[in-house]
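Taken together, the values in this text are just the output of simple stated rules run on the coordinates, not laboratory data. Because the structure is predicted, anything quoted here is derived from the model rather than measured.
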Structure I
Amino acid sequence: METKRALITGISGQDGSYLAELLIQKGYEVHGMVRRSSRYYIGSDVGASADDFIPRHKNIILHYGDLSDFSSVDRIVRESKPHEIYNLAAMSDVRVSFDVPEYTSDVTGLGALRVIESVRNNGLTDTRIYQASSSELYGKVIETPQKETTPFYPRSPYAVSKAYAYWMCKNYRESYGMFISNGILFNHESPRRGPNFVTSKICRAAVRIKNGTQEILPLGNINAKRDWGFAPEYVEAMWRMLQHTEPDDFVLATGETHSVEEFLVEAFSYVGLDWKQYVKIEPHLFRPAEVDLLCGDATKAREKLGWTPKTTFKQLVQTLMEAEMSHGANKA
């Protein structure tokens, strides 16, 4: 039997690294696309860049490329001839997307088109594609909880770019019969989360303040509510989508919502501190257009994929804090 080959764009990020490990365990040959500017190394390097995690294994083959460059995307697809493609790469900082809207649109929106168009052009009719969509698509929410049929109302250049990618994938699926599934993932965290994400900022600051190496934590909108899950559980659902009998779109979420303030309470209490003494609200950290509430309904994923999240909110924060504490101790 031929060894299954998978191509992961964004393999050096949180989801990409966990997915690579999962696929290796399942016997895949994994190809990963990395940007020349990415830094990557191995280890439990909490607080490192989101571009810092690529598992080392003889069955992982890395290719230099960039979603903004069709020639490199096309070359990598031709060379790897993957049975499955997981397009996880993106300019994923929502706040920064307001500052670089054109770059965000090019990489996050058109980048997805370049991947699926390369598959079509190369005649890889049996290749199955997973597109990383985002709960940010719902933005100014029309209904709660949000499910696959909830209308989109994107509120950032990042979210608008993801909406373009979502609909382009759906169009190629319906126009050319391609196997393309969109995974609409709500927030999912881990010790490998990039330092620019609020969960990483909070956990890192709590430990540093406790250790006396940081004094305050500047934050924006702490009233924003999110549906937070555990990243390794979510990448398993990505794989399940491509093993499904037919392509489809799925929401992945816990169905619970918690505010950034609740996250602060859990994280700072873990180290015996009162967050109110250390957090400073900075107006410049607010988004020009805020997304106040995201809460997903993953009923379809449960019924069709047999997927359910297992990690509770408190367990998630505890896991992140334990990892951050361990990282701090190792650096001391």
Structure II
Amino acid sequence: MTTLLVANDGGHLMQLHTLRPRLGVGDDVVWVTPRTPQTESLLAGERVHWAFPCPPRDTRALARNTLACRRLFREHDVALVVSTGAALALAVLPQARVRGIETVYIESATRLDAPSLSGRALAMVPGITTYSQSSALTRGHWQYLASPWELYDTTPTAPRPVRRMVVSLGTQEDYGFRRLLERLVPLVPTGTEVLWQTGGTDTTGLGIDARVRVPSEEMSSSIRAADVVVAHAGTGIALMALENGKCPILVPRRSMHGEHVDDHQLTIALELALRDLCISRDADSLKERDLVAAASRTVTKVSDPPQLRITSVPLPRQRTGGSVAATATAAAAATAARV
């Protein structure tokens, strides 16, 4: 009996990948995600259905993925579908419920007190169990599952010079974060080796060896070897830093500067800072002493985290028609135009 693990690339996939050992889904797993250097590296050796890129507000991509993913239910005896979002979940989860398959949606850890538009739409589909990763989002359809951050702790270490750094701005194509680079480049100590992963940010004239994307395994090993990690406040890179023992400097993208669609990264940075799991700074206030402070902390992880129980009540299997199909299709179509 196969489990489908569905997630957009980036932070959504990193969250699901980190959660997987705690979900008890077994070895018969097929991942569903777009093909990128990150996903190819992170899921090396796994069975993967490579989905089409599924950006927000792209109804064509949603329709293409909905059609392309139909064959998964013909080729595999799917018993469970689990997703951490975002838009790709709309293409797969409703059709799982149409077939009476047990279906679980785990809201992104970025959503602390309100679900995403995708989450709100999927919560309307009968039979989809919806979980949050924030105790503040426990109402209505939403049950609290666990926080990804509760497994980590920081401790001070002896100060050391900054000789290696990783800088990651994520892979957003439409939103640059040059404001951070302009502030950070002059602060890097002379002779420091830096991996600059800059996504869609324009780096002209900054004199850095910028890379748009970096495979997950290379990024992970570079973080492990680094003294300091500086990143936008995305859940994926934050998790990767913590997993590799680093207390990152998280710099939120701001919508007022055109760096993101909203200010959810402020919430992520605040959440981790309150847990003492990062140093949070605005791009304009970053200082060299922040690099020194980050190099003087290390992160440990709970060695045997408790298993998480995810269950739902399947509806009778049905291939077409019925109120479930109608509700699922209407919810997905209505949301696709907005997410």
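The value -9500 for helix-only ellipticity at 222 nm (-39500 (n - 2.57) for each DSSP H run of 4 or more, over all residues; to 500) was derived from one model only; which of I, II is it? Computed on structure II.
Comparing percent of Cα pairs over 18 Å apart, for residues 110-197 alone across structures I, II, the highest figure comes from II. Starting from the value 23: which structure in I, II was relative contact order in percent (Cα under 8 Å, 6 or more apart) calculated from? Checking each candidate, the match is II.
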